[in-house]
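For reference, the structures are reproduced in the following blocks.
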Structure P
Amino acid sequence: MALKRGDPAPDFSGTTTDGSPVKLKDFRGRKLVLYFYPMDDTPGCTAQACSLRDANKEIAAKGAAILGVSAQDEASHQRFTEKHKLNFPLLADTDQRVAKAYDAAGSGLLGAIARAALGMNRRITYIIDEQGKIAHIIDDPDTAGHGEEVLKVL
């Protein structure tokens, strides 16, 4: 069943770009922009990450943190972060446990099945409020303008 606004955000834990552990509860008391993307260092994913990087100061001023999630490992995330000077962490979700909990691993359609078989997430962003509930969902975000999309709903 797909998540919707008002639902409790599924709990998660994992490891970020620098090897640090992260959990959903770490963000209690502030908003979280949890964005899922297919793969490090591809054109659309790079545009999306850089858009969020460029908007991060304004996003933080609205009381939100950013966490990107894809199925690549920490080493891939480190290279991607360093190359594009990302100013937020990425979660290494190599088993796609987090993506599956957030319906980002895909289901039902041929494209989604192919993404899941290749270990790639679908592109979707969840804005989680201070109490851990889903406040907004941006399905199929505009990669180049994603930072602005997020700012409009915060």
Structure Q
Amino acid sequence: MTPRFEGYNERVAEGLARAHERGGGLPGFLGIRIAEWWPGGLRAEVEVRDELLTPFKNLHGGVLAAICDHMLGTVCYPVIPPGAWAATTEFKLNYLAPVTEGTLSASSQIVSLTNRTAVVRIDVTNGERTVCMAQGTVLIVAPKAEERR
């Protein structure tokens, strides 16, 4: 059963996309760009480039882990209350195939959402090939009373 997202805020999703276009921080270094979004989901893209490769010319697994961790929390913001924040508490990652070039496409979908947690699944592809899958839990931290006003 797919959760419902009555509190979905399209403006928040659009703002996230614009923030990713400006870059900055680790998402900026990795080159994460949000390509599309929908209630409870989003898809981002990352261009594979030399500085993200290991000495063996494969994409470093830490890059995939960082993308998945970022997508775990980011997908939550359009559906959680304004001022709340999302903190990854755990995630499991399966590396399925090496990546050497091209574009990564990472799709995240909220599987379960309560007032305090979200479970999110992420699938990462490189061309037609699935290269990584992840699932994790995010703690939803409510805004402090003074932040809700």
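No lab work stands behind these numbers, since they all come straight from the coordinates. Since the structure is predicted, the reported quantities are computational estimates derived from the model, not experimental observations. Cβ atoms are built from the backbone, for glycine too; each structure is taken alone.
Starting from the value 15.4, 52: which structure in P, Q was Rg and Dmax of the Cα atoms in Å calculated from? Could you put the intermediate results ahead of the total?
Values: P: 14.0, 40; Q: 15.4, 52.
Corresponding structure: Q.
To which of P, Q does the computed value 3.3 (distance in nm of label points 7 Å out along Cα→Cβ at positions 92 and 140) belong? Walk me through the intermediate numbers first.
Numbers: P: 3.3; Q: 2.3.
It traces back to P.
Out of P, Q, which has the highest value for relative contact order in percent (Cα under 8 Å, 6 or more apart)? Don't skip to the end; give the middle numbers.
Numbers: P: 35; Q: 24.
Largest calculated value belongs to P.
Computing helix-only ellipticity at 222 nm (-39500 (n - 2.57) for each DSSP H run of 4 or more, over all residues; to 500) gives -7000 for which of P, Q? Please report the intermediate quantities before stating the final value.
Values: P: -10000; Q: -7000.
Structure of origin is Q.
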